[in-house]
Structure I
Amino acid sequence: MSAGGMVASSHPAVSLSGVRVLQDGGNAVDAVLAMAAMSWLALPGQCGVGGDAFALLRRPDGAVVSFSGSGYGPDGGAADFYRARGLTAVPMEGPLAVAAPGAVAALAALHGAGATRSLTELWAPAIDAALGGLRCTAKTRADILEHRDALAADPGTAAVFLPGGAVPAVGAPIVQAELAATLRRLAGDPGDLYTGELAERAVSALAAAGAPFSGMEWAETGKVVPGPALTGRYRGMDVHQTPPPSPGWMVLQQAGICDGTLAELPWLSAEAVHWAAGAARLAFADRLARCGDGDDGWRELLTSGEIAARRALLAAGRLPHPVAPAVPAAGDTTSVVAVDGDGRAVSLIHSLAFTFGARVTVPGTGVVLNNRLGRGAYLLDGHPNEVAPRRRPLHTLNAWLVTDDAGRLRHAGNTPGGDGQVQWNTQLLSHLLDHGADPARAVGAPRFTVHPGSDADALGSPYELRCETRLGRRTLARLAGLGHEVRTQGAWGAGGSALVISIDEESGALLGAADPRQDGVALGV
């Protein structure tokens with residue numbers, strides 16, 4: 001590998017694990033695989049073996065491929081199954097909220113597509129951290145405090161995150177011996193989570209708790225292969241995104257609506273925010289109306305005619321409003337980015353859906369399971385995203401890369417944040433491409449968020465435009481005058497944890513930054 005490289009993540013230990021791989025001669029794929037595993041220890045509320053993952057890989061020859069680690073709900077989980085139990089929505093917590101976890105399958109496919117080191121070697125630091133105990137951060141302590149009752153109700157989460165019944169102090173080691181053994185097993189055979197003993201243990205535990213898994217949906221979830229990225233244009237660049245069930249197409253739709261407009265408006269002016277927020281509202285309305293797993297309705301939305309039609313709606317002020325009642329809840333995710341000296345780049349994002357997912361574990365494994373089915377699937381008659389066997393719920397996770405017309409890498413990035421992701425990633429692209437921001441300025445820029453998006457738990461909540469106060473009083477007042485229900489969130493309160501690595505066009509130097517809203521860091525070699 002050529003000299004040089006850079007990584008970025010939302011936790012110092014995660015970034016350190018990746019830069020050490022680069023220092024030892026590994027490539028960007030190796031670095032991301034090491035960082036993903038360390039994230040499971042460093043940010044246990046945000047991601048884990050029991051979650052999902054999406055990734056993009058740019059190879060040195062310029063080809064960009066995607067990896068979709070997104071799982072199916074239970075084979076017995078047709079809509080009538082939930083209605084027969086008196087439910088009006090798929091539960092957000094517990095066994096019925098779980099989808100088969102796709103993260104390990106996605107990482108295994110990424111490993112096969114470009115790694116130079118074994119998973120056993122790359123995951124050894126995470127296994128050591130699980131055995132020795134990684135120090136509890138302020139964020140993890142706050143996550144445990146917020147969900148203490150739910151974590152106490154599950155023996156597995158209680159033993160790890162509430163040892164002796166107490167919330168760990170900041171700086172106290174969180175030991176995960178069972179998870180260490182699971183990681184060692186999966187490093188040797190990732191497929192064990194899908195067709196082996198780990199799969200049997202998980203399916204048996206979930207079925208005994210009332211979730212109608214057969215095991216076949218786990219086997220199908222494990223079949224992840226590289227696929228084409230979804231590519232669109234913005235400001236003369238190619239923007240590569242993760243395809244459905246990821247909502248990456250929504251970033252490309254918003255980019256199409258904003259292309260040529262945001263560049264002409266003052267940076268983060270009320271008029272610029274108004275236009276970008278309107279593009280987000282249109283994208284969420286289209287997602288709700290047209291999109292589900294296996295449904296290609298989103299493709300038409302990216303055509304020039306449909307983009308022009310959305311621009312006309314926005315210009316005329318004809319914006320959609322929420323359509324159904326719901327009570328919103330908070331979620332969590334994390335991500336990593338790596339670029340090496342050969343121009344190889346990986347943007348990966350992974351999640352348990354809500355913080356600590358479904359808040360249940362697979363007994364004896366240390367694996368916390370996601371609640372992606374509850375978060376993503378609807379219980380709406382005939383909807384393309386209605387819960388159904390072998391239908392993956394719609395997702396919030398997406399990752400992106402930007403290349404120029406010669407295929408050269410220009411930017412790689414992502415951000416966690418639920419339905420904020422597709423909005424904030426669009427904002428990042430505008431900061432970088434419309435206004436020439438460097439990574440630090442892009443990730444630290446004042447943030448704004450349309451709410452609700454199209455998460456199952458938030459549908460129909462009253463419309464708000466959530467804004468960080470750093471946008472300025474005049475801008476906020478002007479946005480209210482333009483018809484937005486403005487809700488302020490403090491100077492840095494929007495959430496998310498954006499990461500960007502860019503290549504300076506003149507010098508070829510790598511520039512990177514991690515969002516100051518969390519504890520992340522970008523490190524280079």
Structure II
Amino acid sequence: MADTVTQLLTERADDDGTAILSELGTWTWREYVEQARRTAAAVLKSAAPQRPMHVGVLLGNSPQMLIALAAGALGGYVSVGVNDTRRGEQLLADLRRADCQVLLVDAPHLPLLDGLDLSSITVVDVSAPAWQQELEAAGELVPHSTPGPMDPFMLIFTSGTSGDPKPVRFAHMMIPFAGPPLVEKFGITDRDVCYLSMPLFHSAALLGGYCVALASGAAMVPAPFSASTFVDDVRRFGVTYMNYVGKPLAYILATPERPDDGDTTLRAAFGNEATDRDIDEFARRFDCAVWDAFGSTELAIIITREPGTPRGSIGKGFPGVAVYHPETGTECPRAQFDEHGALINAAEATGELVNTHGGGLFTGYYNNDAATSERLRDGMYWSGDLAYVDSDDWIYLAGRSGDWLRVDGENLAAGPIERVLQRLPALNRVAVYAVPDEVVGDAVMAAVVLNDDATLTPAELTEFLAAQPDLSPKAWPTHVRIADDLPTTATNKILKRTLKEQGLATDDRLWTRAARSTTYTEH
């Protein structure tokens with residue numbers, strides 16, 4: 001059984017089934033592997049063997065990106081997923097932090113390199129005719145190495161929601177580990193078509209999409225995510241399976257519903273961080289199965305929804321997953337709820353998600369021993385995610401470690417407040433975070449995006465909040481920002497750090513509730 005990406009690709013070298021479907025053409029698996037080998041041979045010709053064999057890929061979701069990833073595996077070097085939403089010195093810092101000596105880039109991304117000091121990096125424009133000539137003259141591939149299961153297939157940067165992105169060593173074995181369970185769960189075969197619209201420089205697309213195709217021989221459709229063209233792409237390419245991360249389901253659901261949305265080839269969607277409402281509504285609207293799980297870029301903590309998962313819970317954890325208090329290093333007591341379902345011991349029950357068995361498949365951050373030690377301490381992996389666990393082992397997210405709010409002397413977590421607000425049908429996306437209170441501590445602020453055809457008045461919000469029996473009066477937002485969109489990472493995760501920095505300084509509509517009042521007034 002294959003335990004590296006290299007082995008999985010080699011097994012497909014004589015497969016004449018379809019590997020890639022795109023507006024740019026169609027590739028069989030045989031052609032895909034051959035093109036990747038040529039690419040690897042050409043890359044290695046321009047590389048310095050005495051330096052770390054790290055090749056950056058600054059490419060869109062395209063056949064070229066898929067070929068570049070396969071080239072790294074077949075050439076025995078490490079591909080570095082470059083986040084194409086980074087700019088200027090931040091982008092340069094990422095390239096240097098990952099020790100990229102070669103950078104593959106396409107024409108749309110070349111302008112991002114303008115003005116950067118790339119003197120130690122060989123930049124290759126894969127769109128240029130000169131590169132096509134180098135591919136033709138590359139000759140036989142002599143791999144730099146033969147990777148083992150725990151050797152890095154890629155360096156993948158974290159999303160950066162709570163700090164600077166860090167390059168994670170993404171081991172080869174993660175792809176053959178993740179693929180077969182999804183193939184079995186959804187009955188994927190070589191007749192299926194996998195829609196890869198999440199950024200291929202990030203682990204979510206690899207562990208939710210690419211691995212499925214490699215394990216089954218299904219075709220891949222690489223495409224940039226667009227809510228407005230999603231259904232058209234599904235129909236055009238006969239998509240049967242898709243993966244997502246963050247808020248794509250919400251974006252798609254915000255588009256006008258068509259009478260025939262349920263009449264497509266789509267059978268299954270797999271991803272993480274969708275709300276209960278979005279999961280149910282997407283499954284109804286497109287008549288498909290939706291399975292939402294939880295996992296970080298580091299893949300040290302895995303949580304999956306099972307039959308019977310309560311509303312608001314993300315499921316149950318793999319062995320070793322628990323919630324610990326970060327200061328005492330002890331397990332938090334189980335969550336207790338009142339008759340309305342409100343959490344009544346939040347300060348005691350809420351802690352950090354950990355893996356008590358260690359780092360799992362996490363092998364550390366590249367060039368950052370301090371960050372690795374922060375994650376791996378006391379023999380456990382500390383995720384930075386806040387959560388609580390009920391008496392039946394169901395896990396509920398409460399936000400990131402910076403998502404605590406101190407309101408009137410009481411500790412509140414953002415996650416439970418967000419889940420309540422997401423019940424409001426008019427809302428499409430929600431973020432709850434702390435801003436300074438006028439007197440002391442924090443005030444609760446909520447930034448929301450309405451569905452395209454929805455309206456909301458201050459009185460309607462008050463009526464809704466008053467009808468939620470599990471919402472503490474202290475958890476009512478003091479400020480509500482009605483935005484057209486929210487800042488996000490490249491993987492569709494809301495950047496609360498940016499929202500906190502902006503505070504009340506916004507051109508968006510802003511409602512405020514005075515202390516001890518339930519009435520919102522617009523600024």
Structure III
Amino acid sequence: MVKLATRLVMAALLALPAQAQAQELRIGMKAAIDSADPHLLYTPSRTVQLHVWEPLVVQDAQLQPTPGLALSWRPIGPTSWEFILREDARFTDGSPLTAEDVVFSIRRAQTIEGIRTYRAYLREVASVEAAGPHRVVVHTATPTALLPNNLSTFGIVSARAAKDATAPDFNGGRAATGTGPYRWGQWLPGQQVTLERNPAYRGGAEPWSRVTFRFMDNDSARVAALLSGDVDVVDAVPAGLYGRVGDGNRSRLVTATSLFLLQLTLDQRPQSGFVTDLDGNTLAENPLAKNAVRAALNLAINRAGLAERAMEGGAVAANQFAPPGFIGHVADLPKPAYDPAGARRLLAEAGYPQGFGLTLHCLNDRFAGDTKSCQAIGQMFSAIGVRTKIEALPSSIFFRRAQSGANGEPEFSASLSIFGSAAGLPDNAFTSLVQSYDRTRGRGVSNLGRYSNPSLDALIDGAAAAVDPAARAAKLTEATRLVFTRDLPILPLFYLKAAWGMRTGLTLQPRGDQYTLATGIRPAP
């Protein structure tokens with residue numbers, strides 16, 4: 001009798017329409033969040049926050065700006081932008097979205113204290129005003145075409161709920177009032193976050209009544225949880241496990257090229273602490289300051305080999321900041337050649353026929369294959385005479401040491417790191433990584449090689465100020481050619497692939513920012 005009842009229950013469940021069965025979505029997420037506050041910048045946290053707090057401008061899968069809480073926007077002067085807000089947006093406490101909430105949110109994002117904030121994306125904002133119940137005017141210090149893109153990076157909060165709120169108020173839910181399709185549920189630090197469907201969301205009910213993000217940093221354990229049915233979707237599938245996930249029986253694999261770039265920064269200061277002669281003595285003159293030496297290192301790198309072997313197919317060879325399909329990609333930019341013999345000739349012409357010694361610093365906990373890729377690059381450099389030692393560090397140590405010299409000067413001579421713009425713009429990479437270091441203006445904050453070229457600076461500033469799309473594209477193209485075919489202050493290596501596994505019966509919209517959004521996961525038709 002019990003067996004018969006069980007079969008009847010199972011049959012009844014199978015007979016239910018997919019929408020009725022699809023109530024809870026369980027996502028296995030590699031990285032844990034560190035805050036619910038939508039004005040503190042950390043990629044894993046933002047992945048979850050976007051379900052609750054919506055930005056003014058929404059990014060599509062290729063990070064192109066589309067309407068969000070702002071239905072439209074336009075420049076109304078050289079340094080002023082108008083944003084028209086939607087009138088049907090409501091916070092989860094029932095209060096309507098107003099211009100005052102937007103003004104409060106922008107000011108809060110500009111002034112909030114923290115190690116990682118959105119201040120860099122708002123550095124051009126001079127003032128913001130509510131020009132009507134649903135009209136906001138943002139004034140910038142200089143002309144900028146990038147304001148709509150930069151305003152896509154953070155969520156809009158309720159001024160009433162978030163006034164004087166601190167991190168515990170958001171984390172615990174008191175200030176967690178957004179306009180998104182989900183409500184903040186419960187956060188168990190280091191374990192999981194639960195979101196509840198927002199029944200009053202203007203866009204209609206989501207298929208998932210509850211979404212649970214479980215934090216599972218071990219790749220094999222995360223994939224095993226998917227295959228056992230313990231979770232429905234997993235992110236950050238390493239290439240070595242593609243075959244297990246994509247067998248099509250219990251689960252399938254979805255991949256996409258992401259905008260996250262592994263790049264090599266080379267120190268161009270006159271002296272550099274981790275460059276030596278072949279006996280280990282620090283050189284009085286830094287070879288990396290010579291263009292011919294940087295060009296030699298560029299030729300020494302087998303990017304296709306890194307992507308296919310060191311990364312096991314989990315990456316795509318890169319030649320610039322923006323991958324194909326993303327804003328700012330230059331389609332006809334030459335791909336760097338792999339030419340060890342040519343690299344040795346360039347080293348000899350630069351005055352280093354026997355090479356020199358170099359320590360390469362890299363991360364060992366940022367992505368699957370990070371240390372292996374670093375070791376492979378070291379071997380490629382050693383093969384042309386640049387005898388390279390590897391020092392792989394945890395992120396917490398790497399970034400602390402990266403600028404730990406006197407007055408915050410960079411410590412490393414050559415370092416590998418990942419960069420991806422939250423706004424999806426190459427401008428952010430140019431401004432942060434290769435524009436001349438200027439702490440007061442917020443330029444070159446991650447320019448660890450202290451490269452400086454006034455012509456490039458002018459191109460970067462000109463592109464940011466150009467409202468005309470054609471003029472802006474022309475300046476970005478020229479800047480891209482200057483950096484990646486002539487000066488070579490950094491060497492692009494590969495774009496990481498974003499990879500998800502999901503149980504059969506689901507569809508997922510892959511995103512270039514690697515975010516796993518429940519709003520992009522649906523029961524299969």
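Looking at distance in nm of label points 7 Å out along Cα→Cβ at positions 149 and 389 for structures I, II, III, the greatest value goes to III.
Looking at percent of Cα pairs over 39 Å apart for structures I, II, III, the greatest value goes to III. When relative contact order in percent (Cα under 8 Å, 6 or more apart) is computed across structures I, II, III, the figure 24 traces back to I.
Since every read-out is calculated from the coordinates, none of them should be taken as a lab result. Every value quoted in this text rests on a predicted model; they were computed, and no experiment measured them. Cβ atoms are built from the backbone, for glycine too; each structure is taken alone.
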